Structure P
Amino acid sequence: MTSTSPPPPLGTALTLLLATATGLAVASLYYVQPLLGLLSTQFGVGSAAIGLLPTLTQLGYGVAILLLSPLGDRYDRRRIIVIKAAALVAALAFTAAAPSFAVLCLASIAIGLAATLAQDLVPAAATLAPEAQRGQRVGQVMTGLLLGILLSRVAAGAVAAVAGWRAVYAGAALAVALLIPLLWRGLPRFQPATQAGYGELLLSMARLWTTHAPLRRAALAQGLLSVAFSAFWSTLALVLAGSEFGQGSAVAGAFGLAGAAGALVAPLAGGLADRRGPQAVIRAGALLVFVAFAAQALAPASLWLLVVVAVVFDLGVQAALVSHQSVVYSLDPASRSRLNAVLVSVMFAGMAAGAALGSALLASFGWRAVPALGAAAALGALAITRRR
């Protein structure tokens, strides 16, 4: 976009392209979760060590959100999107060919760094959408993101059961590669919003953190809910493969369908937040997460209970996220991309911590320790939401 050439309207075709690209980008973070049992066997590492893979991926994503997202305000976002998409293709292909567990750990970090492409695509949709349709168009792109998170597990589990885990990453690399020319042709150039230097952009995010108490509360509460979210999904494949359930990667991946059911309902929380206020929805979401994990920790082992838990706590986490975004975006409209970077970076730091803690607790105390962690994290989030 230039000052003399207005952006083309964000039509249905471009919205679908952005939603698809966002879904594929964020899916790259989650392919590993139903594959952990297979990877543990192939590389001969235990449940605690194999938990490094989702931990490093989420940590890489959180760090890159904090350090790279401000560049979208400084440079042409289309160029950044294409460069990150190419980097993601390379990282996925590197993962598919990884000869050792150490190399796989490095590839996991690379995937996390490049998958921040998703956080460039959503602001692009917000910039291109007409004001009267902005909420609708951004919501459609966010639906792609949520489905990418949850259906990635279904796809990874099914493909791995038929063709092996390397085929999951090879296929993902091909899918993203096919989108690159479409993104380059479909997106216009974006005029930089600021000429501030990189260091100044980073410092501005620190100032936003210290200035806005609602931002700190939202980030910390959502970060704790992300601990619970990641602890469950990062250990699910290992739990299902254990003696209590005896299931393989295909069943672990199919749990993504249960999570998707919760995520598709969660956008309704936005309308509820408008009517009742976001804090009420945030507290209700955190309470759902607590109840789901408390039930899993205390009830007898049951595959059907795990399905219900996945639906309920995913609904709670996504409802809280939508409402937290409503709170954060209202603080300073001129700094929304950086406010989002702060919120998402803390959220994914929580996911990295959840993956690490969940794997360690599973290895040391058994599978019931994981939902106990989730319930405790949800209680912490509830406590934060009640602070003023």
Structure Q
Amino acid sequence: MPEQRATSPYDALLLLSFGGPEGPDDVVPFLENVTRGRGIPKERLKEVGRHYFLFGGVSPINEQNRALLGALRKDFAEHGLDLPVYWGNRNWTPCLTDTLREMTRDGRRRIAVLATSAYASYSGCRQYRENLADALAALVEEGLEPPRVDKLRHYFNHPGFVRPMVDSVLTSLADLPEEVRAGARLAFTTHSVPVAAADTSGPVEDHGDGGAYVAQHLDVARLIADAVREETGVEHPWQLVYQSRSGAPHIPWLEPDICDHLEAVYGDGAPAVVMVPIGFVSDHMEVLYDLDTEATAKAAELGLPVRRSATVGADERFVGAVRDLLLERAATERGRAAERCALGALGPSHDVCPVGCCPARTPRPAAAGADSPYS
């Protein structure tokens, strides 16, 4: 295989995602998996799961991962990459441990992992690494020799992730009535997390004042806003806002919430808003409910025209970015120089999470990092 298409030392790619229910009977068991160890009563989980029940108990995330899985396999074949692609979830079928067991029995010994989370945070990175460590430990208990897993770097500022979002914002702006289009605000949204978790996201040197989590989102928002201005000649005011808070009221989380933001900009005289879910790879439940349902209803109540731009999903440019990330990491592991594509001010992220990166509240083993028990 030509050097530029060589995937060695990797013999498989694992698409690792969150998972979601695929029917009403799945909702509570799924939420039990998500909240395991927190002692949340089943009746409370039923209340929490009402968002899923509004959509027939089906999260769109699994179907979207199937589409991404198919697109990756097709892209790899078209570009001469002879590498199988598997799929595993943290919280629902296909479960991560089952997938890693299958991969091990298929003889896969060195696995590259793509997590469907583009940014640094405990829930978006280290928790995936903890789940990998748990799965590998389960294989050891079964008497299997665990494979080595390497998580591909954060891709929030890869052009294949950013450019599809730019185009989606342009499409949403064009869909607004002409009389409000030029004055429309851009609300870049991402999942809110506890302030303490944000402040300790990324490597230790990035901790404080929102950590890497906020800095990375701000960099992406700025990239998109600047590209929209260059394309349209119009400067659209923008702000990073948050959604999907789920914690106890007394614990500080990142703000403002998207619905509060819509009220604020309406009060300031904004004629329209485009909501841009930069924190999400695909249109899963937080996007469908918190933006398309709840925030859109708030905008209608205010009489404020809104549009919601699309996430990258299985866009061919994002699929190409995954291929780039894989080949880049493979070349690095072989000791070869590799082009590391990144836009914006922050540059490409680290390949291996250092000690102290996105620490857990309670220390747990995490794979694919400098402190990994598996190497």
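What follows draws every value from the coordinates through simple rules; no lab data is involved. Just so it is clear, the model here is predicted, and its values are computed rather than measured. Cβ atoms are built from the backbone, for glycine too; each structure is taken alone.
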Q | At a computed -12000 (helix-only ellipticity at 222 nm (-39500 (n - 2.57) for each DSSP H run of 4 or more, over all residues; to 500)), which of P, Q | A | Q
Q | mean count of other Cβ atoms within 10 Å over residues 57-64 derived as 19.5 - corresponding label from P, Q | A | Q
Q) Any idea which of P, Q comes out highest on relative contact order in percent (Cα under 8 Å, 6 or more apart)? A) P
Q: Assuming 2, 8, 14, 16, 14, 13, 12, 9, 5, 3, 2, 1, 0, 0 is P(r) over Cα pairs in 5 Å bins from 0, in percent, for residues 81-208 alone as calculated from a single structure, say which of P, Q it is.
A: Q
**Q.** Read-out semi-axes √(5λ) of the Cα gyration tensor in Å, for residues 25-160 alone, computed value 30, 17, 11, structure in P, Q
**A.** P
**Q.** Comparison of P, Q by percent of Cα pairs over 20 Å apart, for residues 241-344 alone - largest value held by
**A.** Q
Q | Cα extents along the principal axes in Å, for residues 177-288 alone derived as 44, 29, 27 - corresponding label from P, Q | A | Q
